[in-house]
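*Asks:* Multiple structures are listed underneath, in structure tokens.
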Structure P
Amino acid sequence: MSEIERSSEVAEIFALDTDHKAQFEALAKLCNKYLPENAAGRVDTNEIIKIIDTVIALETGSMVVSRQFVSLITERLDNQNLESECIKAISEGILSIIKTRTISYEDQVCILRLMLASLYEKEGRIKDAAQALIAINSDTSPKFNGPQATKEGAKALLCIRITKLLLDCGEIDEAEQYVNRTSLLMVEVASNPEIQIEHKALQARVCDAKRRFVEAAQRYYELSVTEQLPLSDRLTALGKAIVCVLLAKPGPQRSRLLTIIFKDERAPKCPSFEIIAKMYLTKVIHKDELEEFEQQLQPHQRADEHGESILKGVIQEHNITAISQLHINITFKTLGMLLGVETSAAESMAGEMISSERLHGYIDQTNGVLHFEDTNPMRMWDSQILTTLEQVNKVSDMIVARYPTFADFLS
């Protein structure tokens, strides 16, 4: 059909009858020629798109009929027998035509974008699928508003789906925005534990991907004690919590988590428990003990934004702390050998830890020695008492040496 014939046919439909119902029925008959109900295989996508364009262009006023016509096309595209390429071409064509009139076709646009997102996802076009969903205006779309949509958590589920897709295609910053947006919607789905759990899992994944390992470990551990999850999923979450807590920077929150996980009766079943135990008990961790653990790490967990190994830095710092429990002082040459680094690197690391109060001690740069200070309050108290008693004994001996008769008094 030529463009002139098509335009005149559609114009004739609108001119013959002013009744919206009659106009729609006539357009539906025209649609049946190119996109019949339950159509299979390929259809003439170009002709269908041109008919839609003509209908929208020629109708003036309320756009009631064109909206119904676009809805009809949208319903017929929801057909598994149609080739996905045809569905995509028509959907993309419609969205392009009504781009400037989106507000008048909000419901239809929403359905088409959801349809396209599913097709893109099947094809592995994850980022395109995410962008299709992001373009949906969930604040005004009828599909995501109203009592039933609120009850089902439609908005929260949309944000969750977008977050998953963004995480899968590596758009971490955008994923964080949507996980935060989902948090605001959690009040609406307080009675839906499945959505709550899914959201918490995504929060953990985002924190993990952003290398906020303490926060990620906390989220994963909360999931590991969630009774609604199967036992296997809870153990998986516990394993991920262990990985994240081992990669986290030292601090009070990490120490609390380390204690909780170490004392968890399920922890010994996890492959990394021996490392957790050594870290909790402040024992030196050797390089050969980390080989199996390193294989579990994902790419973002292996190196930081500067390309430095995250695990190496954490373990070296832990080992300095462990060495401080065994030695009063140590040369930087020996410390470097124990850590597997250069002498200067060992000194730099110790200096940084002392300056940030993660290690108590001081550096003798002249002799190249690191001196450790005991911060255990009980041992410090015992040491102070011992020093005081030694001083008393020393004074007593000096008095006896000068006044021998004082010895008789003491006895």
Structure Q
Amino acid sequence: MLVPARPVIMGLGAGFARLWVVGTVSAVGDGVTMVAGPLLAAALTRDPVQVAGLAVAQQSAGLVFGLPGGALVDRVGRRRVLVVAALTRSVALAVLGLVLLAGQASLWLLYLVFFVVGCAGVVFENAASTMVPALVGPAGLARAHGRLLGSAVVGRDLLAKPVGAMLFVVAVWVPFLVDAGALLLVAALCLRLPAGVAERGGPRGSLWAEMAGGVRWLLRHRVLRALTAVIAVSNVALGAMAAVLVLIARERLGLGEVGYGLLLVAAAVGGVLGGLLADRLIGWLGVPVFLRAGFALEAVAHLVLAVSREVVVVAAALMVFWGYLVVSSTVGASLRQSLVPAELLGRVHSSYRWLSGAAMLAGSALGGVLARYFGLAAPFWLGAVGVGLLVLVFPVRVFRGVTLATTR
């Protein structure tokens, strides 16, 4: 069992401060690749379905390895999992960068590398997230997740994505080798984290039985079952939007590579504010009010993206949307970690991510198809209508009385 560290940085402990550094450096490298990948795909093909295929490849990794990864995190020391996952991602991206350096660009290689990176990434995220309760305690969960998500947005979206776009202009292989190097640093930093052990003692069942146990526990819990369902609906719309956003920037807004990166910076500003204010917003509004109001904001953002051709308006909509996403993610992670027994955290977390990831994967595929046959605005109309209906049927009674300990 990890021992909460003495408060040093942000009032959440030395152990958490080290985890925060690991997450921030990892996010910087991720941001460089996340903008370079779609730009490379769009340079190789103009087909919306093939461009969306990159998002499908990365998100499908969570479906393939998400549940086994959760069981692995509950069995093995989390620091070891973080190191191996970071090294795996580094090697995969280094291979892609070197192949591109040799002038052998391939859409299928890009798909394969992003699938491998996605598999390792889902395990890395699970191990890092499930370390938090042991480091900060229940009252610090919302604040800790807000800080982690906020700094990830700063590193990944506000800083790294514009840099990734600029590096892509310099040479298509540079962003991928930069991320490979950043992940080597992440692996080294992970060695300074508290060692940790598997949370559970005693005999273990088969891997399949443990994965099934995590899914059953999630689906039997009334609040977490409802949360998973509403987030899944939202994620269909989010996946559809994310899959074609690069094409919206290029073809509807007339932005180039750097302009696309700056558009993502605007979204990141909202994410940073969401991370900083998450603890207070949850404390002021409460879980039920925040979730329903957040879905209403999300529906409006999709509507704006569907109809607007003004860069400033689209940037403002993305800013609000990303701020809501960060606070919503904070609510979800904090609820799971306050309600789920420690010995089940990895498996229940992976079950939640598997189901929500499946919804996002379906949305990515659907977004590409809708954009091809009905125009680039079609995925955003799907989001506006779908999430708007979710606001009307939101299960308020299920969440009534649900609270989170905050530090405000």
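*Asks:* Looking at structures P, Q, which one was relative contact order in percent (Cα under 8 Å, 6 or more apart) calculated from, given that it came out as 29?
*Replies:* Clearly, the read-out refers to Q.
*Asks:* Which structure, out of P, Q, was Rg/Rh (Cα atoms, Kirkwood Rh), for residues 76-259 alone derived from, given a value of 1.00?
*Replies:* Structure of origin is Q.
*Asks:* Supply the structure label, taken from P, Q, corresponding to distance in nm of label points 7 Å out along Cα→Cβ at positions 316 and 348 with the calculated value 4.1.
*Replies:* Going label by label, the one that fits is Q.
*Asks:* With percent of Cα pairs over 16 Å apart, for residues 20-83 alone coming out at 63, pick the structure among P, Q it was computed from.
*Replies:* Structure Q accounts for this read-out.
*Asks:* Ranked on distance in nm of label points 7 Å out along Cα→Cβ at positions 108 and 132, which label among P, Q comes first with the largest value?
*Replies:* Q
*Asks:* Tell me which of P, Q gives 12.2 when you compute mean count of other Cβ atoms within 10 Å over residues 292-299.
*Replies:* Only structure P yields this read-out.
*Asks:* Have a look at P, Q and say which one yields -27000 for helix-only ellipticity at 222 nm (-39500 (n - 2.57) for each DSSP H run of 4 or more, over all residues; to 500), as calculated.
*Replies:* Q
*Asks:* In terms of distance in nm of label points 7 Å out along Cα→Cβ at positions 52 and 324, which of structures P, Q is highest?
*Replies:* By distance in nm of label points 7 Å out along Cα→Cβ at positions 52 and 324, the leading structure of P, Q is P.
*Asks:* Of the structures labelled P, Q, which one yields 1.62 when Cα Rg over 2.2 N^0.38 Å is computed from its coordinates?
*Replies:* Traced to structure P.
Bear in mind that the values in this text are calculations on the coordinates, not laboratory data. Quick caveat, the model's predicted, so the values are computed rather than measured. Cβ atoms are built from the backbone, for glycine too; each structure is taken alone.
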